[in-house]
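Student: Input: structures, listed below.
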Structure 1
């Protein structure tokens with residue numbers, strides 16, 4: 001009888017076992033179709049309104065999938081890094097359809113529903129991400145590195161209905177730090193760790209500890225990976241602060257060329273252009289982004305408008321106003337009035353609906369229009385977006401104060417206090433603090449109009465100091481009106497041009513090239529008797545503004561300068 005020697009069996013058994021433990025190889029290695037169906041994955045062709053060859057940058061994520069799915073998996077990672085979350089999920093779903101046993105594809109679905117630097121996931125997204133992660137964890141055929149990635153995002157989804165968003169972001173950061181230190185040669189680990197640092201950063205931390213750490217990681221990677229969408233994108237987010245923005249300018253000027261097929265990549269550079277007061281570049285960036293978003297909505301069959309379009313419009317209006325482009329800004333507002341259906345209806349959309357009209361009337365000091373400002377449309381669910389609603393109440397308050405309708409001003413102040421109480425009860429400290437700044441500002445202007453100048457200045461200084469200590473939300477182009485600029489306006493009206501000039505200057509350090517701040521600084525210098533300085537400011541404003549602007553301030557400047 002023929003016998004197989006044990007020495008011969010050992011390598012054969014080893015090979016067979018190795019084949020069994022390889023992950024993402026065969027369809028029958030994965031979960032059941034019923035379990036996958038429960039996730040309710042987005043599916044379909046990737047929609048792109050950029051170049052025909054779908055340019056999203058260059059990524060090479062190492063994972064244990066077969067060769068036939070690696071191109072799709074890396075496409076999904078590219079989309080993920082440019083915050084094209086719906087499209088990324090579609091591609092991860094395609095990978096799952098090809099190889100249901102690929103644990104990292106479910107990790108990708110969970111990451112696609114996280115959107116670390118945007119508004120927190122909805123309940124539906126949290127449930128989807130949780131289901132995907134449970135499947136990923138159940139698949140035994142994965143490497144330890146892959147298990148670590150899965151555990152990291154699992155720490156964000158764990159107890160999502162009991163633990164607040166910020167705490168879960170911090171969990172994710174700590175777990176990504178473990179991956180970053182355990183696998184020092186894993187570039188994607190470094191990139192996602194940098195993202196986690198930005199997501200967990202404290203908006204009140206003016207030392208920017210986490211952001212600076214993220215920036216150092218990303219800048220070390222950039223020379224060898226200049227076309228990686230995650231590196232260049234996260235550099236922009238990491239330095240999206242007044243004291244750091246200049247560090248991101250090279251990345252901002254390149255990102256759109258790296259991933260021109262992403263609407264967000266076309267928009268994102270404008271964050272830095274806005275921070276630095278580069279209005280022409282901000283306008284160009286957002287015109288391209290808005291056009292791409294409109295194209296996407298049509299191609300995707302969205303009933304109405306895509307949220308990215310309104311996001312770009314918000315930044316576009318802000319930039320137009322700083323150039324004195326009132327007609328173009330007004331055109332955007334009129335267009336906004338026609339929009340009644342947006343998908344998804346989220347944080348960004350509510351902010352745009354509130355901020356675009358508020359900016360227009362407040363920047364132009366159209367106080368009667370500000371006092372009469374109406375909500376976007378009657379059935380908009382403002383109860384879900386209390387902070388954004390507060391912007392409208394604040395606008396009406398400021399308008400009412402300036403036209404002398406103190407009764408309405410106090411009613412709007414009471415409503416702001418109600419919103420503040422609601423946000424405190426919801427334990428949303430950041431947004432509550434933003435509304436509190438508006439409350440103190442509103443109280444200050446009411447006291448001022450009542451002739452209580454000392455109280456007014458105390459409250460307005462308090463509001464300005466509070467705002468200085470807290471960063472703007474990363475989604476927004478900036479405060480509707482900076483509190484320190486409003487303090488300067490008040491001081492100028494109190495006939496204290498020297499102090500007003502000082503406050504305008506301080507505001508321009510963090511909000512460079514703002515139309516009203518430059519004009520206010522020039523007017524303060526003029527009233528103070530420093531003609532040379534006044535002319536310097538006025539010429540600066542003429543250089544920034546468009547030649548055919550109808551702003552009355554520019555007409556006055558031209559008379560003053562005799563040009």
Structure 2
């Protein structure tokens with residue numbers, strides 16, 4: 001139905017813009033899109049016009065008819081459609097599959113409904129720009145998105161979710177809450193963290209470091225550039241070339257900005273010989289890396305060119321490998337739970353089409369991951385061919401408050417790099433043996449994880465993560481001394497607090513604190529000064545019973561320490 005709706009939309013667009021050039025129009029989750037080159041830019045009013053034409057086509061109930069023609073005939077049919085001609089040239093067979101409905105014909109492999117009349121409840125929802133085939137060096141097309149469901153009720157429910165998603169959009173909230181920015185003059189996909197966003201990031205990173213040190217990791221730091229030869233030896237230049245930045249010459253030798261941290265950790269490991277008794281060694285780094293993502297796929301914090309991975313690499317013996325994977329899975333679940341994500345999906349990604357190493361090694365690594373999942377009783381699905389070139393991996397995708405999946409922890413077993421770099425340990429037999437190496441993250445990247453947190457909470461962060469945890473609001477200037485006294489005491493106890501000393505009304509100050517999504521407001525007037533109490537308001541507008549300042553301070557400190565969402569007062 002989604003695929004058929006895309007064809008109906010394309011026919012409607014062609015009837016309104018006869019000179020339209022057609023890109024592709026696939027079905028996607030919950031809906032469809034189609035890319036076009038049009039004589040002018042579309043606006044929201046155009047969507048209503050296109051929808052009306054679509055309803056006419058659906059009401060006509062014409063059949064979808066599949067045809068097979070020779071490539072020569074297909075080229076004749078699409079002679080005025082350059083994007084279709086490009087796709088036809090790439091089809092290896094001499095026969096080309098087409099679909100017709102009425103007078104409209106499209107290059108397509110199907111499948112489709114029997115007729116247009118079977119398309120049910122639909123809605124065109126947005127217009128976006130999209131480079132042809134995601135390449136910024138190719139033409140920019142206009143993309144129309146739509147959704148379609150079996151019933152009007154299901155459509156209405158989905159549209160409500162879309163509205164909520166728009167309210168929670170981390171790009172919108174990032175601006176409103178003054179968390180981060182991205183600047184065209186600096187380059188796309190590069191994030192500038194503002195003070196409030198930097199606070200959230202620092203709190204997460206401090207928690208991350210503390211938890212890793214507890215679990216036996218050593219924190220390391222590695223350079224941002226390295227010789228190109230290093231990446232050629234690793235295989236990244238061969239398998240990952242399109243995502244690496246161009247080399248730069250330094251004193252006659254080519255260097256590149258690092259796309260990942262693993263090789264730096266290998267070099268640290270290889271600075272001396274290691275006994276089997278020392279293993280496992282676990283190196284962790286919040287390492288900033290750079291990858292060349294096409295500008296057409298960049299999206300706020302969730303898809304960027306420079307990002308900081310919560311990266312770690314484990315060097316262990318083969319007999320330790322399963323236990324290490326189990327420990328990483330346990331840590332990943334702990335981190336997901338702590339940040340308030342209650343549901344997640346687990347995928348086991350297997351050997352891709354392009355890979356390094358032998359099939360036997362791949363099979364052994366895949367089985368190790370499978371056994372670790374079974375040991376913890378974690379249900380998972382196989383994701384065929386989605387492993388990285390050097391080994392299989394476990395991906396954990398956690399779901400936000402709207403049920404949308406975000407890429408989070410990933411665990412990869414690597415037998416390839418230890419071979420390429422001769423990463424060994426001295427065994428009990430006195431001989432050198434290759435280590436087993438585990439690449440893993442438990443959050444993903446700071447940028448994408450912050451995007452997921454912003455959208456999960458809609459910017460209404462738990463008190464332990466909130467950039468400003470308490471706003472003290474004096475009723476009048478005569479209450480300023482008491483307000484500042486409370487602010488100093490809270491700050492001395494490690495609580496992030498500000499005093500709103502502006503000459504504005506109390507209601508305006510409260511409203512601003514609510515817009516800034518500050519968890520707690522302490523309103524202080526004559527009674528509070530006299531009784532050493534505070535009047536507490538939540539950012540959602542709820543007024544709580546006044547209580548002693550000492551009790552409030554004790555309770556909020558406990559809530560921050562326990563990392564709870566709501567403060568029980």
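Student: Looking at distance in nm of label points 7 Å out along Cα→Cβ at positions 309 and 365, point out which structure of 1, 2 has the largest value. Please report the intermediate quantities before stating the final value.
Tutor: Working: 1: 3.6; 2: 1.3.
The structure with the largest value is 1.
Student: Next question, about the same structure. Going by mean count of other Cβ atoms within 10 Å over residues 301-308, which of structures 1, 2 comes out largest?
Tutor: If we compare mean count of other Cβ atoms within 10 Å over residues 301-308 over 1, 2, the biggest value is for 2.
Student: Going by mean count of other Cβ atoms within 10 Å over residues 133-140, which of structures 1, 2 comes out largest?
Tutor: Numbers: 1: 19.2; 2: 13.0.
By mean count of other Cβ atoms within 10 Å over residues 133-140, the leading structure of 1, 2 is 1.
Student: Moving to a separate point now. So mean count of other Cβ atoms within 10 Å over residues 349-356, computed for just one structure, reads 25.4; which one of 1, 2 is that? Spell out each step's value before the answer.
Tutor: Numbers: 1: 25.4; 2: 16.5.
Among 1, 2, the structure yielding 25.4 for mean count of other Cβ atoms within 10 Å over residues 349-356 is 1.
Student: Separate question: By the measure mean count of other Cβ atoms within 10 Å over residues 85-92, tell me the structure among 1, 2 with the highest figure.
Tutor: Greatest value across 1, 2: structure 1.
Student: Assign the value 3.6, calculated as distance in nm of label points 7 Å out along Cα→Cβ at positions 165 and 285, to the correct structure from 1, 2. Don't skip to the end; give the middle numbers.
Tutor: Numbers: 1: 2.3; 2: 3.6.
Answer for the origin of the read-out: 2.
Student: Using distance in nm of label points 7 Å out along Cα→Cβ at positions 45 and 437, single out the structure from 1, 2 with the greatest value.
Tutor: Across 1, 2, distance in nm of label points 7 Å out along Cα→Cβ at positions 45 and 437 peaks for 2.
Student: While we're looking at this one, here's another question. For structures 1, 2, calculate Cα Rg over 2.2 N^0.38 Å and state which one comes out highest.
Tutor: 2
Student: Can you tell which of 1, 2 yields -21500 when helix-only ellipticity at 222 nm (-39500 (n - 2.57) for each DSSP H run of 4 or more, over all residues; to 500) is derived from it?
Tutor: Structure 1 accounts for this read-out.
Student: State the single structure among 1, 2 that was used to calculate FRET efficiency 1/(1 + (r/R0)^6) of positions 125 and 477 (r between Cβ atoms, R0 = 30 Å, to 0.05), giving 0.05.
Tutor: The read-out comes from structure 2.
Coordinate-derived values only; no laboratory data. Predicted model only: the values in this text are computed from it and were never measured. Cβ atoms are built from the backbone, for glycine too; each structure is taken alone.
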